[in-house]
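The structures considered in this document are given below.
The numbers here are math on the coordinates, done by the rules we state, and not lab data. Because the structure is a prediction, the values reported are computed rather than measured. Cβ atoms are built from the backbone, for glycine too; each structure is taken alone.
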Structure P
Amino acid sequence: MEFKPYDPKAIEPKWQKRWADSHVFEAKNDYTMPKFYGLIEFPYPSGQGLHVGHPRSNTAMDIIARKRRMEGCNVLFPIGWDAFGLPTENYAIKNKVHPAIVTKKNIDHFREQLQKIGFSFDYSREVNTTDPSYYRWTQWIFLQLFKHGLAYKSEMPINWCPSCKCGLANEEVVGGVCERCGTQVIRKVKKQWMLKITAYAQKLLDGLDTVDFIDKVKVQQRNWIGRSVGAEVDFSLTVPGEKVRVFTTRPDTLFGATYMVLSPEHPLIDKLKDQITNYDACMAYRAEAAKKSDFERAELAKDKTGVQIEGVRAVNPVNGKEIPIWLSDYVLMTYGTGAIMAVPAHDTRDWEFAHKFGIPMIEVVAGGNIEEAAYTDIQDGVMVNSGFLDGMKVAQAKEAIIEYLEKNGKEGTVIFFGCPGEEGGSGKSFMARDGVFDNLDFAVTWHPGDKNVVSVGSSLANYQIIYRFYGQASHAAACPELGRSALDAVELMNTGVQYLREHIIQEARIHYAITNTGGYSPNVVQPYSEVLYLIRAPKNSQVKEIYERVNDIARGAALMTGTKMELQFVKACSNLVDNTVMEEIMQKNLEEIEREPYTAEEIEFARKIGETFGGNHVDIQDVLVRYEKSRKAAVEQFLAPHADDVINDFIVPLMDTEECLKGSTDVGDVSWVCPTAQINAVTEAAGTPGHSWQMVSQGKSSIAHKGMQFAGKVMAGTVIDMLEKPELIEEAKKELRRRVGAEGYIPPIPEGIRPMAINPKK
């Protein structure tokens, strides 16, 4: 038998062409066949072409795909190109070639190489991530994740290549250098988009029980998912008002925590710069840690390094003992909270660290010899040296310590904001624009009124603008032709706005006041005039559109009169964003908190006040507008006995329809930034008209004082309920994100506009 030498250059192109012409590797649109989907990680088409890692991983799936075809499966084995990235951009800049050209050239080269190898990819379904028809869907998917609170921005340390100017995966860092260019990699804190996959950790774990994977792969997946069950524990610091939160799977060992370790990147280090006496040493250690990848830092066998923070210590919450705080690179900012409580008696890494630096160890689960090594077999056992936990089994101790922490460890920061100029100045709108409320989890507020009611619904957004006209003075009788009347311009503008009212939405409101007529003499053509406008509409976008039309009218008035017009943006308010989660909590407190009864003197005072505006009453039909039809009869029956109450000493049922109030409030801007709820509390006689002398006259009365105290208690109760159930805060935030949309809060007050007094005499 004669054997001919194998000539790949002759044989392989022939058969590869036949395979391609016959479409043998293309998936069929045949739903009767059993399906198999083989997916590989799409390669990044670099200028260097394939490396050995590509065919190594591709070969395994190619074998499986071919086997499945032989078994009669309809196989989809796609290929694609992960073609976005800064390396391409950097290459393009360096070689002065457009990135699109570079990308196409690299892809063509990769495709040619892969085809020569002979992989059975379905090239008819080739994917390119730089193709707009592809990435429009990745953008759409991202927006869905964002809308549902599953995509968020956060700062975190990443592997950074100074040469490539991009982040690297841990796998791309080899020996501390960039796999692509060999540059020393550093750790750099960057703001990044994160996906909340941890929300699905349990679902992912449960799903592994239903797939036909080998056990080794399932273990790898479980380790990657990394779901841990435990408790978050707050350690107070010796710096007043400061604390560190740690996550631990073993809260039962709290009595054995003899030191704390922070990640070198932990933001607390910068925050307490002035209190840390060896801050420079801490920064030097951070710089060294930045040169290592997460893999290198988390390696169990490596030598432990660290530096103790001087000037600040932590306080163990279960025994009140001060413990030292260390920086060490074996703690990662990306895991948990970036801080751990160290229990060296029962954790190998903690034991090695404590042994090296001479830190005390306390055995809290009996059974080992902690002088020789950490005793880690503590899933069962009896608690020792653990105060009230002594003698308990581990499982019992876990339950007991969590109950203890829940009862004694609830903390939250309540900030009281003084917010000036609610009516005329929109103080909170300026504060919201400048980020004052950005870090709040939620906000509660109240407003005086004649009913105890949770505010439900929106409000009118508004803009306030000063229009100034500059003309030419002259004698009104002797030489009027020489004058250009600024007052005429104001009057023409106001006339134009009157006609505009018919051509804007019905819910909009436009008010104005002529604040300067230019003088007191009618015998002079007025050279200066000024008018103050307030424009309202249900939505910010609607106000903006009307504002632009009013500006056109003002410019037209100036053109008609030969004057010059300038405008000054004074302030603005956004519409209120409703939050049903918080409103329900506020209603609960409104109904549960006891009110101080009114005296006979207070009731008589309220009656006399009522006589000045025609008598006390509740407009029941006006209230009923805010309820669903199914509830109207019951609510009306509840309100009817109170129709003629002198003081409304009752709680209005929670309204279930959202109506746009006819007024405006700067609380609206706060509600765009964080979940917000508001109540009205009784501070005045029933039926008191708003913004009236009667309302003002009751401001210092005992009725108002009782209402204010009641409102304070309701707000405090709401805050407590929210802090005790963090899930409510998350629900409220989720509702806010849904209502404001992907764009979020856009301040209606432009940058550079400062609060001002609109009355020049003040």
Structure Q
Amino acid sequence: MGCVLWLEGDLLKAIVAKFLVAAGIQSMTAVSPNPQSVSTPAFCDGIQYFSETVPGFDVYGNAPVIGEGQTAIADPTDPIAAYQTLLYADALRYLLLQVTASKASGHPGGFASQAEAYAALVMLGYKNIITEVGHHAPGFYSAMFLDRSLEDMGITTVQQLRDRFREQHGLLGHLSGLIPGILAPAGPLGQGQHFAMAAALLHPDQLFPFTVGDGGLGEPYIVSAIAHFHTAYPNATNFLPVLVWNGFSQEHHSMVSLKTNEQMEAYWRGNGFEQVVLIDAKDFDDQNQPGAYVDNTAFSFEQRLAFGQAVLAKTNAAARSALGGKLTVLIIKQLKGAGVHARGAKSHNLYAQHTLDNPDIIAALHTRALSPAAWSLVRTNCERSGGGPASKTVVTESVLPLPELGQLPLEEFTVGGDPKVSTTAMGKLVAAVGQADPGYVVSNADGNEASGIANINQALKIIHPTEDPLYDQKPGGQVYEPLSEDACAGLAAGLALMGSRSLWCSYESFAINGLPIWQTVTQAMAELRRPTPATVTLFTAGALEQGRNGWTHQRPEIEAYFAAMMRNGNVFPLFPPDANSIQACYDWALTQKNKGVVITASKSPLPIRTTFEQTQQAIAHGAITLHESSGSKTVVFAVIGDMTLIPVFEAATQLAATGFGVRIVSVISPRRLYRPSDVAWSLCSEPDGGFLSDPEFKALFGSDALIGVTGGASGMLEPIMLRSTANRDAFAWKRGETTASSGALMAVNGITASALAERAVALMS
């Protein structure tokens, strides 16, 4: 088929032809360079080579197997369906290789080894396909092109596909939220299952396959995250891991390459999978290829067709199993790089020499070339599958309807009244959200009770098949508490990306373990083609509260990550100073789209210093004044956090006694304090250009001296230090230590009233 169902002798001719090409002989008998005729579909403009004949096409290619008005093949056992599935797989191989070679950059090998599995899923009508493998991007782009999804980007021809690959405002090097029809971004390995499981939970009637490679299987998070999810949601099995088992990682044999088929099946069954569906290309090899991993494109026509029939039938069986309530994995075992320019790890990357003039690239494109009629057939099947282009049919291409929340039960405490626990005040609101929205999920690897938000557990219940009132747990609860920050962040972020409300809670010290997936999703939201609820977090038990626990629990360095991410344009760290402020912050976060909102607060009882109105003002403008006194000279304390206000107010008292004026400014939303030009806000899909003006900044921070104070990373103070022209300094976290109190821990880090007052005097003298 296409020159890919060649007999062994034809394969040998292709090898010989490669050397003829290298010698300057450009013609091959089976193909012609880009013939332009009335019979060539317009979308084929840019295809380098066409086949004059496609073996078997006159028998199996007379009409699209997905008929007009249909959304999938009618019979998975039909040889015609198998043939056209293989034809589609080779069309994908041809495109991904030509596209990457057009830029001499990209990763063709991994997707090539699973092209048949991807093609089978689409031919069976499943288009909600996710990958955790960023290197599969050119294959996914090729699929989106063939079903016309990329026309939403103005890409209608192969030439345009080539031109815009790896270019700004085009087809990014790895999957993102920008590309029509693509369900999820691809960041670090070990993330795809989060998106698939979240989607499965929200859409129980649809299948969500996600591809995993040998490299991804080396990540510990994948199967553990699935195990956690399956325990909590045993009926949500409509996601399907598709393991692309090809024997290689990026640059070497993979760690799982030595497993036997029996060992691989046992691995998945040992992790709770009821059905393990394995397709091994080796079982169909009639070319005596060495090793356990082989390339089906080298088979004879008959055996390749048999392989295609097996892939189609077993993929159908796996899909039905997953949709039927059984935790299922589909494994396709085939050599990495099957059907492209190289095999094994050498197929992973294209390098500078791999241009369209490279002999290896030319030979591979020749062997994968299809006729214009075959391209037309493939295009028609892709268009019809699933009811239309992925850009019009997959679940992420429409906004998920959400229940109205109504008025939240905000409770404004009296300023100067009894100290209150901020997290508990927010927990009351979280409970109300969950009661109004059954799809809302709260995740926490550290336990809500330990974070001062036991009221969430009491109202919404921890999800667990064992009902136990003592621990507030029952099936169907809304609190997801596996002891894994990655699992918690992954489900919460995945739900937000898929259009649902969620909240990820964590001890600040351990949140770094869940940050990669949160960062991936939030960055994708910055360019997402639709509005979706913000990713919202609550980080508690900050370093200053963890004196007795020592440095293992004192890791506020994650704030440096968020400080850097503020410049992205859609990341908003919020630091409410009290129980009133945190309520206003969360109330605002619930209304935001395509943002990352990070709320950091203490779980200790602290003074009430603000009103709702003040916090609302600070959310809009960045900060508010909590205290001001006059004197011969004035120092401004720009304070991030809640516990850090305690030594600052003590310092203010000391300074006032010596005749100095003091203004204490609580910095609640530091992102607002940047200048507009400092932040890439205009590039965001939901641009937020709200920043404090220069006159407003001067009114808040203008003074004889300025001291920034934070219990976390000093980078969070950058917006203030960047704009201020006063004599200034910063007090920030240095390192952890075991102490008896938060005050003693602040002293270890130099954040004391006397040190602050002394430095203020020095700056003003």
Structure R
Amino acid sequence: MFSGMKNKPYPRLIALLGFLTCTFSLYAHNGSISGRITENGAGTELVGVTVRLEPGGFYTATNTLGFFSFSNLASGNYTLTATYIGFETSITGDINVRDSETTTLRIEMNPSPVSLHDVEITTAVAQPFQSISALDIRTRPITTSQEVLRLVPGLFIAQHAGGGKAEQMFLRGFDIDHGTDINLTVDGLPVNMVSHAHGQGYADLHFVIPEIIGNVEFKKGPYYADAGDFTTAGLVRFKTSDALDNSFVKVEGGQFSTARAVGGFNLLGKNAARRNQHAYIATETFFSDGYFDSPQNFRRLNLFGKYSALIDDEQRVSFSASAFQSSWNASGQVPERAVNSGLIGPFGAIDDNEGGITSRYNFNFEHVKNLKGNALFKNQVYYTDYAFELYSNFTFFLNEPEKGDEIRQKEHRRIFGYNGAIQREGVLAGKRLSTEAGLFLRNDDVNDVELSRTQQRRTTQYPIALGDVNETNAGVYGSASWGIAPRLTLNAGARFDLFRFSYENKLDSLFEPGQVSASVFSPKLNLYYDLNKTLRLYLNSGYGFHSNDARVVVPQEGRKILPKALGVDLGAIFKPSPALLVNIAGWYLALDQEFVYVGDEGVVEPGGKTRRLGLDISARFQVLRYLFADADVTWSHARSVEEPEGARYIPLAPQWTGTGGISWDKGRGMFASLRCRLLGDRAANEDNSLTATGYFLLDAVAGWKNRNWELGVSAQNLLNSAWKEAQFETESRLPFESEPVREIHFTPGTPFFVKGFVTFHF
């Protein structure tokens, strides 16, 4: 049982859930319209379609099953308009509504070229900038799903230990490391690993095949009741496709002995699709030696399968399973003095024996059912088996002058989880009301979490940390969106999280296996005001949190283990013209404690209170029917609060970031994209005496496609710029040095890299 909870916000929680429960019974019983929207030919439901009903100017959006509804309608004739990015607008007129009756519609939408004219600014649907489309993924140089994260405005990634390790991430003034302050999921499966051998929140997305990603949703800040642990800077949700339009085989090849093959295969055919059943498998193999002097010998294998079926037109079941394995060598980070002196080149290594191996197996089952009264019930259960082994050397010969400082981080874990939610659409006091209440449970059972000194991957010198972790996170959340005025929508929510941490130290016979419990209450309050059909003002506010490592929590006896983050966003979304969409937001984020476990050293570093403020600007412009331009710029100011003046910089926190580009895509024929990335200089340590240098890069994709095949080429770093992908202030010692040196250590970024690809559809 959960115990030792100091803050007990149960009255607030009960009041919130009571409010949500009561609203379920407050819906009027006039006439109504309900319907389902699918893709013509494929039969797959379309989620998030904007549906407008006239007269009255009512708005809603399709749910997970593609259903929508309007209730409490006066009798009469109505016209319904459905708009969705990448599909032709659908207009259905002369819909007759009668009292106490429901008019049922079935609408099929036809695919069409993407058009910003279809984007409508309304509080009934998600914000337009919170989704990454298949067009973005297709027309940008992407080799791994991790690189899809680069499409999130303001989010940058850096690889610093070979291609198989999770990338370092930066967002909103955070050096997120490998996932400490961003919540990542794939089809509801958590990606972030709690109490991980390498770092808290470690998030490795390499088990996802980019070609089967159907949609990516991203949100910034801690403002969303259905997102819990690690949601401070924001969240990113990947959703795999429920069906493939066609089977396909894709082959890629390029410099540095790079080769990749991907295949996706429909299993049931079009007849099954007409019966609302879909099944496919996808596989990916990847190999590369990389651009380093020492070959990476990077290998990745992915296998994914998914089945979904609509039952009785009211409920859907889906099951997916995946297998992932990866192994690699790495040159690691190199000190600037070694390169400047000519000891090694920028792509050389002091210790090229780094690398690792990892695997992940997932099983995911989901059941979604429409309930009476415009409600939707979702249930999900999942299981993950995960193994990780990483060899690194950051300090070379600092601690072990003879044998070197190589370390091994290793673990094996099993994750069990459940997600459940009830969503309901209706009317309260004559205004549209959307409610959601959810229950969740996650248990991580981690065996032999290890940190050891090793030599040449073969000899274990001595262990530093070894033990078993069991961590459980359970809780509830609720939210409600209510159109309290014709143009004003209020969204209020909260979540209540319970944690139980358990750790058994296998190296200390005097260490008593301990358990610590804690709780956190996270309220949210958001306002959206539509000044007109082209301008929305919004205010987001709320608390979020990130948990700490169980190996820290238990010895600390639960103190300062769930530091809160308070965030506020004030922004506007507007369309000055039908072809131009702009989002501007000023934001503030205060974190109680940057208190994290540093897995590389097995120590705790409390960073104290921090404050961040910034400005985000995003723009999307449809220059011509098939020509798109985009730009995202972020400025942030991140500082520690409790440190002395002059030592308040947060190491590696970005100040200026920018991305942009142009893309041409008409569905068939030529497609092309030119992209740029800009990361400004930033402080590498607390007093800014060392600087992590920024970079500017150009990437491109171009090709030709028709119904049956696709041929193209992609290039990264077109200008062949010398740049540093990852940088750290590190103290190290080289073999011939008598004293250690503290300076910038870095991993070089890719030089000019080109690869070609061909895809066959059948």
Checklist entry - When distance in nm of label points 7 Å out along Cα→Cβ at positions 200 and 696 is calculated, the result is 3.8; to which of the structures P, Q, R does this value belong? => result R
Checklist outcome for this item: From the coordinates of one of P, Q, R, mean projected area of the Cα convex hull in nm², for residues 280-463 alone came out at 18.1; that one is structure P
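Consider the structures P, Q, R: one of them gives 6.0 for distance in nm of label points 7 Å out along Cα→Cβ at positions 112 and 368 as calculated from the coordinates. Say which.
Comparing all candidates, it corresponds to P.
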Checklist entry - Can you tell which of P, Q, R yields 17, 43, 27, 12, 1 when P(r) over Cα pairs in 20 Å bins from 0, in percent is derived from it? => result Q
